[in-house]
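Next up: some structures, all given as structure tokens.
All of the numbers you see were taken from the coordinates with simple rules; none came from a lab. Worth saying up front: this structure is predicted, and the values here are computed from it rather than measured. Cβ atoms are built from the backbone, for glycine too; each structure is taken alone.
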Structure 1
Amino acid sequence: MNKNDRTVMVAMSGGVDSSVAAALLRDQGYRVVGATMLLWDGEAAGVESGCCGTQDLVDARAVCARLGINHYGIDLREEFRREVVEPFAMTYLRGRTPNPCILCNERLKFHYLLRKAREVGARWLATGHYARIEGRGPFRLCRGTDRSKDQSYFLFPVDQEILAHLIFPLGNLTKDEVRDKAGELRLAVHEKPESQEVCFIPPDGLKDFLREASHDEIVPGPLLDTAGNVIGSHDGFCFYTIGQRKGLGVAAAKPLYVTRIDAAGNTIVLGTREEASFPDMLVESATWVAGQPPSDHFRAQVQVRHRHRPAEGEVRILEGGSFRVFFDEPQHGVAPGQAAVVYDGDTVLGGGWISGSEPNVQKPIKRD
């Protein structure tokens, strides 16, 4: 066997999950090297519990020293700003709700780190994601055993070429088992807190971040009911998301939710929970783990955000890399800009980006 077949680069964020992933692979006989992406100067931005900042680089390096493996630091701050931070801001400023973690995986981790792995002679790239890979080609991307920590939703853009070089050592473990293992190894990060979801923004700092990104061009506007009546005002449409209930500043007989965000008109429409639930949605820029969807139309479970309970429905493939989902039951808070991930049980079929639930004018692809 070529020695490269047993060489694996582990993407190490400085947290407990990737640290234990490296330790497990080392104990399984792999030649392990660690690599940490330096993405953001979290301390300077006031972020104490992000990921991939300077302190995380130090923590990852210390873990590698403890495990007796080599470590590389890769400065991708400019790429991160261009590929993740700026699209994140622009998505909000278009009245949509972004998901930066998926972009980071797709555009940085599975691009730059795979390239670095090849440079150091590693055949494999491993991460601390709670997900599983099954099969020997074609490969299947599956949910992690610990459903409370499952991260397959964030991985839907991976294709067969990438899966052929990935390892997820934590796929069959629970979070408690991972922390116990880190404690047994006396890793300093074994009690390190979870990183926050948006690693480059401090708690309660989103508004300030968006104001800076918009050059202070965010202005107040009206809150409307579904009949078009003005019932209040907002302080900037980009500070809201579809399905939002809290922080609306409007008193009503029934709870109100954001049902529509009109960026061009600078208005937000509020309605009942039923009016903020959608029977169908259009999804664009679709990718499929197997390279193509199972068929032109098929039954599946669809997840519209990370903590969303997958909803049963019918998926219909459209022209131009899009698909429409018709839910069995209307789903609350289907937010444009978020990812819609399609599952067959525990297996990820693919996904794309929610563009809305307006009437579809496209026609299904006709195949022979």
Structure 2
Amino acid sequence: MLADWAVRFEPSEEDLALARRALVDTVAVAVAGRGEPVARIAAGEDDATHWAAAGHALDYDDLHLESTTHISVVCVPAALAAGGGARAYLAGAGVMARLGAALGWDPYRRGWHATCVAGAPAAAIAAGTALGLDAAGLARAIALALPAAGGVQRAFGTMAKPLQVGFAVSAGVRAARLAAAGAGADPAALDQWLDLVGGDAAALSVSGPAIPGGLAIKLYPCCYALQRPVAALASLVVDPAAVEAIRIRTPAASLQPLNRHRPRTGLEGKFSLEYGAAAALLDHPVGFASFTDGQVNRPEAQRLAGRVTVTPFAGGAGLLDGAFEAEVVSATGVQRVTLELPPGAPGRPPSDAELAAKVADCCGAYSEEVMALGWSEAGDFLRRTLA
């Protein structure tokens, strides 16, 4: 069904606009991440692994909320590595969104990294579409990618997280090339695989736009589960030195990826609600500098992080379900804030100015080139810039 959909799919103008934004955003965060240790380590690997690792190194890439997957950091590199463009990206992204939704929340709750689980077969679709495979070829490519479709959340806050995303992209591209060369596989493996990882094949649907629900664009360089807390707390005017307590209430589901409670590195800080709350009160704006090892270990940040208490409440099965609530107690009184949608969410999309500002922050002297970049030049740009 998914392979047939990918072959028949014709993008709308809205789909193509989304693909254009995804290309710009993904290339921008890859440029920003190119100097990170994990990107330098991955530079000796194939393009797909290197580009995905660089794009995910800062955890600043977009997210599909319904599937809890980072779609573009998988499907942009996969499409480009195989010489494809917007349609190849959208075919892979559409399959990834649908596979991720069929996986559901339970595998994510149990610790699977959904981006890698759904990413390998989606990368096979993106690369296979770029290579011109028919529906039978795409189905074989999916089946060939399934043995590499896995990743764990314990990798969050370490180099293993962007690397395992790179592994998934590389596996999908390799599977598509093998299918194009005539490698055989049983397409029924997809249903068995979904059952093994806890998904529901009956939940697969090919209705709706290319990416049902759209994509969330991050405006802070950290885990998506921190976007709402940071935006909410950053809206308060508080003297950090006077803060005595930070009390947070949030749906339990929104805490799933935030598994670093006493971070000591910048990477760990990206997955820490306690540090994210501290950074939101200390840094204006919260940006790249907030997530360095030195900033995470600031005495004032560690003090504020230690003042955070979190009360999760039941309900919801997603990172933006319900609302984030916080009260900050200081010597001068109590301030309260509630937020449902952070800036950049599908229901609160970034403005052109916000996206341009993010690209400028990520790319510096390359920002104008990235804003004007087309699919046909993007692969060469990444090879040149990330070298």
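Of the structures labelled 1, 2, one was used to calculate relative contact order in percent (Cα under 8 Å, 6 or more apart), giving 19. Name it. Traced to structure 2.
Given a value of -0.21 for log10 I(q)/I(0) by the Debye sum over Cα atoms at q = 0.06 Å⁻¹, calculated from one of 1, 2, which structure does it belong to?
Of the options listed, only 2 reproduces it.
To which of 1, 2 does the computed value 2.4 (distance in nm of label points 7 Å out along Cα→Cβ at positions 242 and 266) belong? Considering all the candidates, the number was obtained from 1.
Set 1, 2, criterion distance in nm of label points 7 Å out along Cα→Cβ at positions 66 and 178: the highest-scoring structure is 2.
Have a look at 1, 2 and say which one yields 16.9 for mean count of other Cβ atoms within 10 Å over residues 218-225, as calculated.
Details: 1: 16.9; 2: 25.0.
Corresponding structure: 1.
Where does the value -5500 come from, among 1, 2, when helix-only ellipticity at 222 nm (-39500 (n - 2.57) for each DSSP H run of 4 or more, over all residues; to 500) is the thing being computed? Computing helix-only ellipticity at 222 nm (-39500 (n - 2.57) for each DSSP H run of 4 or more, over all residues; to 500) on every structure in 1, 2 gives -5500 only for 1.
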